[in-house]
Structure P
Amino acid sequence: MSVGYSILVVAVTGFLAWALFKLLPALLSLKARNKAMAKFPFRSPVHWLMGNIPQARSAEGYLKFCTEMMLEHGRAFSMWFSTTPLLYLCHPDTIREGIKNTEAKPRSGLLKGYAMVEPWIGEGLLLASGEKWERNRKLLTPAFHFDILRPYIKVYQEAAEKCSNNFKKLIAKSDSDSVEVSEPLGLCTLDIMLTCALSFQTDLQENGHPYEKAVGRLMELVRERSVHPLYLVNFIWWRSKLGKEFQDLCDYTHQISGNVIKARQESLKDLPEDAKKSRHLDFLDILLTARDENGTGLTFKEIRDEVDTFLFEGHDTTKAALSWCLYCLGKYPEEQRKVREEVIRVFADKQELEWEDIQQLQYTSLFLKEVLRMYPSAPQISRVTTRPVTIDGIELPEGSTIEVHIYALHHNPLIWKDPETFKPARFSLENFAKHDPYSFIPFSAGPRNCIGQVFALNEIKTVLACLVKWFEFGFDEAHEDKVLLQPLGTLKSKHGIKVRVTPCK
């Protein structure tokens, strides 16, 4: 036997031993998770490689699959994405245990989870965990103080007025009074986020902006990757045509946010200290000036991650909510009448709403909550266990992925009577007091709930009030068959959301 051959044998043996050493714990962990997940209800057949993906490949098929499983099993069920098992929770009792005993977001393993969007939005509040999340959450909380939010009501109304002009233009171009509302509303909410969070003025509502289309395409690509096992392998994904498109779009969004940050840094350099202290601080100002107890601020990358996170989460979720609000106004004319009567009363003889008026939109708030129950902007959230967790008497090992399926929860007949019937009265103080707090979680729940939910609710109610004052919305029966729900990051309709829009006389 030659020396070269002996060396090769030793090298190969050593590599195999190293690979076994590395892989064995992961394989044992996967086996333990599979064993635990198999104790929960699941749907057969489970393909050895694809798992349940063939049964829920399309976005609308996936939502239908999860809804059917909720109706069959009520509390929890398991599902396999390729070889990775996930536990879906759709009842307050199981969700409470899942959220209370988990913190981290799934960002590793074969099923990348939130890691699929990390190249885009970075490690901001949505993805950060542990000490970094605690530090950044504390640093960013002042950005949502009452004194910061109060002046934004003027921005909401100015953006709503521009949006109304776009509606009028769409009506003029249309052969009917039915228009697709998601796109103009997306430009409106992006305009609001750029103005409120970054004090960045643009004419994007008048001339459009490629950022809005880039965000939509990025979410489509994330979904496309999640249902193709080969794309879950980084080496294959980043060399594929879709992976390269994803990277180009990430680079574009980073360029947009990076340019805004750099411009603000330059403008602050020459600003006198007294002027810095007296000016209204926006989200970006707080990011740039925040310091922890050690006097350490955020790096440029950390600032950009938070900006990218808020530009996406802050405009796409409110866009979805407002779109479904207009859809429900058209579909339920009696509810629209009640909302309009309240809006007219609160406006009275004023041209603009004031901050205190938002609290007077009480029925509008009930209407909005029922919209968010029926059509939650974020249809599901994910967590990964950092220690063994027991749910419904079954122990899940560390590293198990939990999906809190908000859409299924909000449509669960064990929790909501006649869940497919639109009833804003569910959320009156008297009626909702009978419900578990974990039965309605459009902004998540627990310590990692949405930091910007007050901002979002005020924005939606103000824009909605303005649009209801200026327009009457009607139901487009011809388009109803095309309203196919898709959970693409936010809850969308496959063919858009068309509503009849008529200016009020």
Structure Q
Amino acid sequence: MLEIIIFCSGALIMVLEMVGARVLAPHVGTSAVVWTSLIGVVLACLAVGGYLGGRLADRRLSRRTLAGLLACCAVSCALTALFHQPVGEAAGRHIRSLQWAAVAAALGIFALPGFCLGMVGPYVIRLRMASLETAGATVGRLYALSTAGSIAGTFLGGFILISWWPGSVILWGVALGMGVLSLLADRSRPVKRLLLFLLLAALALWSGGRAQQGAWRLVESPYNSIRIMDGEDGERPVRLVATDPGFHQSGMYRDDPAELYAPYTRYYALGPLLVPQASRVLMLGGGGYSVPKWLLSGRAGLADERLRCTVVELDPAMTQVAREYFALPADDPRLRIIHADARAFLERQRERYDLVFVDVFNSCYSVPFHMGTCEAAARMRAAVAPGGALIMNVIGAAQGGDAELFQSIYKALRTAFAEVHVFGAGNPYRPESLQNLMLLAFPEKRAPGWQDEEAAPTPEMAALLSARMDVPPDPAIPPLRDDFAPVERYALMLLDAQRR
């Protein structure tokens, strides 16, 4: 039984850590900073727990004490399941630095269960140890079982649990799992522990029903914690989808789902304006599928019968959200959806497209560095047909102290394309301000005069062209490359600028 306990404890520790990133995401985002904070906090708490668990085993060694220790683990996981939301919100709202906010949130949510779970391993080892002559074999066997359990928990949590159940449900499952281990550890006088288990089960049922009532538009997947929110923009009803705190990734007017909502998405209209004969369009990053819906509606002005739109979206859950909540048609033959990483898709595909739209940089919290490097730019260039164009959305500042992220991507794009132009979708007259910056790139030199506002067919197009910015490359900032892309450092500067 002790072997089963240490194996299952190791598995539950890793399930707790895997779901931790999902629990933290709504408050501090999903980035290397968040994972670093979570792993560091959990390891620190396991270390402290391991030290005190060993000392407890030397002073008070019994199966009954082990059962009590496992019951404490169950209670600590239950407290995490009950209070992770307010703790995470408080850390994300009141601490300006993302690093410290992530550390504080991880400490507040996972310190207690990490500490309690850390005590289990050394206590079980001491309890199983029969003599010094076999101590090495005993320690090695139990450590191997604990590690095997951690491996099983990693794959179970990452591949299965977070794909099928919300984070709170998984936390309650860990709490109840520890409750079962507590009952198995010592079968004498189990009444109190059985009552505790029943209480935790009742709380789990109550909490699950309450979550269904209050957060029915929360969708969790292996990649994202997706929040769908309804609201008003002026007098028009809107629906928003968000995966990072403080940013919405996509939006839709509920009274006109095909109309472009986010101001920056309207700059994708430059593609059909400059490549009017386009029929093959590639969209990297689906989100709420605002741009594909706009293209398919005919409002882009492209030939409706010849249009073929390919969308590469990493998260299948995001596509499902778009179909269920954002009026994405389910059976349009002109639309092809591929669920894959955008860079991996570019590496293996050989087709060329008249227009390539890139919208994978959703916020400053999670920047897919591998889509902003020189090597990625070369792959995107290979995907653009002769006479075509690429339009990429990047969040950042064009110039000034907060321009490192944008400039490094801008310079990488310039290594592969003949012309790269910048449009300020927020405030083109303030290049130092944080905003959506739209990069328009051509594989060949364009004839002069394409940017003349007088040649625009509509005032709306003239307004888009007027937002073009003269942005010189900063010689002090190198372009991103696959082997060195410090986007986390650059993104943290932008987050600090946003919070100021």
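Here distance in nm of label points 7 Å out along Cα→Cβ at positions 317 and 349 was derived from just one of the structures P, Q, and that gives 4.1; the source is P.
Out of P, Q, choose the structure whose coordinates give Cα extents along the principal axes in Å equal to 87, 47, 43 when calculated. That value comes from structure Q. For which of the structures P, Q does the calculation of volume of the Cα convex hull per residue in Å³, for residues 173-236 alone return 143? The value was obtained from structure P.
Here FRET efficiency 1/(1 + (r/R0)^6) of positions 357 and 477 (r between Cβ atoms, R0 = 30 Å, to 0.05) was calculated and came to 0.30; which of the structures P, Q was it taken from? Label of the source structure: P.
Consider the structures P, Q: one of them gives 13 for relative contact order in percent (Cα under 8 Å, 6 or more apart) as calculated from the coordinates. Say which. Derived from the structure labelled Q.
Read the figures in this text as sums done on the coordinates, not as results from a lab. Predicted model only: the values in this text are computed from it and were never measured. Cβ atoms are built from the backbone, for glycine too; each structure is taken alone.
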